[in-house]
Every structure is written in C-alpha cells, then in structure tokens.
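Trainee: Below you'll find the structures, each written out as structure tokens.
Computed from the coordinates by the stated procedures, all read-outs in this text should not be read as laboratory data. Please read all numbers here as calculations on a predicted model, not as lab measurements. Cβ atoms are built from the backbone, for glycine too; each structure is taken alone.
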Structure I
Amino acid sequence: KPFDAYIDYYARLQVDEFASLADIKASFKRMSLLLHPDKQVGKSATEAAAAAEGYFAMCQAYELLSDAATRRAYDLARDKRNATVEAGLTDIGKCERPPPTCVDVEVTLEEMFRGCR
C-alpha cells in the first residue's frame, strides 16, 4: 500500500507510535463516531466538509497502521526521514543549488604553467 513518510498517520488517529493494534482500533471507532459523514446532520456545510476530510484522512491512516507489514514499512521510512532531518541533511530532490559564481581571471600561459604568487 502506498504511503507518504512525511505524513504523521499516528497523529491522524490520535495515538502514539507505540500504540497496539487494539489502541488503533479503539481510536478509529471513537473518531469515526465524531467524524463520520452520517453524524454531521444539522452542521454547516463548512463543518461537514471539514469532518468529511478528517474522516477520509483518518480512514487512510487506519488502513495503513492496521496492516502490520505496511506499518513496519512506514515506520522504517519515517525513521529514515527523521534521521536525515536530524543529521541536517535534506532529500536530494528538495535541495536547491546556489547560483553559479563566475569570476574572470586574466593570467598568462606561463603563470598557468608555473603558477603565480
């Protein structure tokens, strides 16, 4: 199952990264009662849309974290990303190069061959 290591799926379910599968299921059920689109009757369109968006994000997180293999892969990718950030490194694709610095220097052929002081 595809996932994004930059998204905190644990926060979406309001559990910590050491939560058991039972904790994840309990949080999913609790949050479903609050965010499910059928429970948004009588709320404004803005509130209902926000709840639907939250429900979709929560379902995506539950699908990922309830599968042991996918959760393990996500945890490894997340740990690798965190280690990269803590080391002060960034992803190569997100790194910006500074503009090139060009300087014209006039030297003779002899200075190039022997060096200058």
Structure II
Amino acid sequence: MNSNPQYQKRKQDLNHLLYEKVQSELTAFREEILAKTPEEIYEAAHEIAVKHEIAKVFADSDYSPFSASVLLKSENLLQDIYDEWQKGGVLTKDGMKMFAGYVAIYRKHAVRKEINKSEAER
C-alpha cells in the first residue's frame, strides 16, 4: 500500500469520480426507463435490478489511480459491465459479491487492454 499523501488523495479523487460517473449513468438509465411504457418497464425489471447492484459496488470502490483512470475511460461503464454480466450472470443470494466479481473482471480486462495499447504505442 502506498502511504504517500498525494497518491492517496489522487486515488480517493479518482474513485470518487468513478462513483459519480456510475451514478450519473444510472440516473440517465433511470430517465430512459421512465420514458417507456409500463410493459417495457416490466420487461426491463431484471436490467434495472442488475444495474442498481452493479452501481452499489462503486460506492466503496478503492481502486488504484491507474485502474480508476482506465475505468473512467469507458463511455458507459455501467452498460459495459452489465453487458459483461449478461454473458453469464445469474442473480444469487450473495449478489453483491457476484457483481463485485464482474466489476473486478471488467477492470482487469480494461487495465490489461490499456497496458497492451501503451506497449504497442512505444
């Protein structure tokens, strides 16, 4: 763990920005859903629940500045993680751990991709 105060401040600031980004995306999603018919909202209930659970993961995020910066590059992080979850996700009693796992998988993939991109540009 890096105890440098500047590092910790940057880490805290980036994690807060990440939380705000996901909350903003969740708000936009909510507004989009509320514009739909009751039937469409009913059909989207699963997506609504899953996206709320994913957003909760970011309330206590503690990612490195590099990881947070990479995640912040996503055009719509909430949707990207939801799409990743859809590939194999199921709701369980221990949903938060499961969603945290999908966020971790997405983060690792995004960081690896960013590192590979940086190395290729050298």
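Trainee: Assuming 11.5 is Kirkwood radius over Cα pairs in Å, for residues 8-55 alone as calculated from a single structure, say which of I, II it is.
Mentor: Clearly, the read-out refers to I.
Trainee: While we're looking at this one, here's another question. For structures I, II, calculate mean count of other Cβ atoms within 10 Å over residues 16-23 and state which one comes out highest.
Mentor: Max of mean count of other Cβ atoms within 10 Å over residues 16-23: II.
Trainee: Something else now. Compare relative contact order in percent (Cα under 8 Å, 6 or more apart) across structures I, II and report the one with the greatest value.
Mentor: Looking at the calculated values, the largest one is II.
Trainee: Name the one structure among I, II that helix-only ellipticity at 222 nm (-39500 (n - 2.57) for each DSSP H run of 4 or more, over all residues; to 500) of -17500 was derived from.
Mentor: Matching structure: I.
Trainee: Comparing distance in nm of label points 7 Å out along Cα→Cβ at positions 72 and 104 across structures I, II, which is largest?
Mentor: If we compare distance in nm of label points 7 Å out along Cα→Cβ at positions 72 and 104 over I, II, the biggest value is for I.
Trainee: Ok, one more. Starting from the value 1.1: which structure in I, II was distance in nm of label points 7 Å out along Cα→Cβ at positions 24 and 64 calculated from?
Mentor: The value was obtained from structure I.
Trainee: To which of I, II does the computed value 25.9, 87 (Rg and Dmax of the Cα atoms in Å) belong?
Mentor: Going label by label, the one that fits is I.
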